[in-house]
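Following this line, the structures themselves.
All of the numbers you see were taken from the coordinates with simple rules; none came from a lab. Note that this is a predicted model, so its numbers are computed, not measured. Cβ atoms are built from the backbone, for glycine too; each structure is taken alone.
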Structure I
Amino acid sequence: MKYAAIIRYGNPEKIQEVRPVHRQYLASLKSSGKLWASGPFTDDSGALIIYEADSEEEAWQLIRQDPFYEAGVFQDIQLRPWNQVF
């Protein structure tokens, strides 16, 4: 099942510093089939990340392992099951 995370960033001084390892982490999720899509909003206030996970708990685990989460960049996270229509 897909889970959409709508994320608001905080800790802006960490974004540029941590972004390379954050993107490496996302690339590893994509390679393993755990990431469907991701990207920041154009104003860099946050991001949309769509995970492929067996449960909501697994999706939260993927979020908590993200270097952005560990660095405090993810300030607010709304996680919702998501159905792809097109």
Structure II
Amino acid sequence: MPDDLRTPVREFISAKFPQITLADDEDIFALGFVNSLFAMELVMFVEKTFGVRVPNEQLSLDNFRTLDAMAGLVRSITEGARLSAN
């Protein structure tokens, strides 16, 4: 898993929307370029890239609004899996 979880997500978003430069705390939904289809692509990207499954109860816009939020979500899921494995 990358040390900076935000980097691969930023690269994914930049590949789709090259005209956008995102700050880590910038709300991608408030910018108005994200639609529901892209939101699902983003969920699938996060799951595939980081080898996690986002539980249904964590599929909220707040967890995908910013690069910081997505990094926090991935950390939370991986830490939870690590704790349950011990």
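The table for this structure:
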{"read-out": "Structure (I, II) behind the derived value 1.3 of distance in nm of label points 7 Å out along Cα→Cβ at positions 42 and 66", "value": "II"}
{"read-out": "Which of I, II leads on distance in nm of label points 7 Å out along Cα→Cβ at positions 10 and 26, largest value", "value": "I"}
{"read-out": "Answer label among I, II for the case where helix-only ellipticity at 222 nm (-39500 (n - 2.57) for each DSSP H run of 4 or more, over all residues; to 500), calculated from the coordinates, equals -17000", "value": "II"}
{"read-out": "Top of I, II by mean count of other Cβ atoms within 10 Å over residues 18-25, largest first", "value": "I"}
{"read-out": "Structure from which 52 was derived, relative contact order in percent (Cα under 8 Å, 6 or more apart), options I, II", "value": "I"}
